[in-house]
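Structures follow.
Throughout, read-outs are computed from the coordinates displayed, never taken from laboratory work. The structure displayed is predicted, hence computed values, not measured ones. Cβ atoms are built from the backbone, for glycine too; each structure is taken alone.
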Structure P
């Protein structure tokens, strides 16, 4: 357990708020699946749709949430928009979740 004696209550509240926001976003199964795929490589919407069997309207909505939260970023190439995980904290959390729930 980390030593919190030097960690002010104000900082703890701010950190708890940030952590809660991240956990809320990851609490949606589609968003979690999207982030798991994007943690491995940069992908465009059609790739994500094919891999995850999430239809376009829902996919776009969930990607929009992840963009607004700052969890993913985009890169445009021609008409395609590629997504990748932007927040290193998200990658760390996804690695932990993988170890807890997916690793054999």
Structure Q
């Protein structure tokens, strides 16, 4: 599996952000190849969201999704800066299920 790691520093203008996040979570959950998502935001507005995917093709499908692209176009007002990293998960172990 692969992990998409999205880290960002939030801006003060979060109008519409919560609604957009909820819509994107519902949309991504319906995509073939999406496995699960974990997210945390600290008191200073630093956010990290990790989504897990079956393969790189599934990630590409999400990246090119039309509605996802529309929301991304608005994200400049919500984020001061951000970074996206994609990593191959070599091992996944533990007890219970985190993020889902």
Handout entry: If FRET efficiency 1/(1 + (r/R0)^6) of positions 56 and 88 (r between Cβ atoms, R0 = 25 Å, to 0.05) is computed and equals 0.30, the structure in P, Q
Key = P
Completion exercise
Calculated from one of P, Q, distance in nm of label points 7 Å out along Cα→Cβ at positions 8 and 48 reads 1.7, and the structure in question is Q
Problem - Highest-scoring label, criterion being relative contact order in percent (Cα under 8 Å, 6 or more apart), among P, Q - result: Q
Practice task
Using the calculated result 12.1 for mean count of other Cβ atoms within 10 Å over residues 64-71, pick out the matching structure from P, Q.
Solution key: Q
Practice task
Assuming -19000 is helix-only ellipticity at 222 nm (-39500 (n - 2.57) for each DSSP H run of 4 or more, over all residues; to 500) as calculated from a single structure, say which of P, Q it is.
Solution key: P
Completion exercise
Re semi-axes √(5λ) of the Cα gyration tensor in Å: value 23, 17, 12 computed from one entry in P, Q; matching entry is structure Q
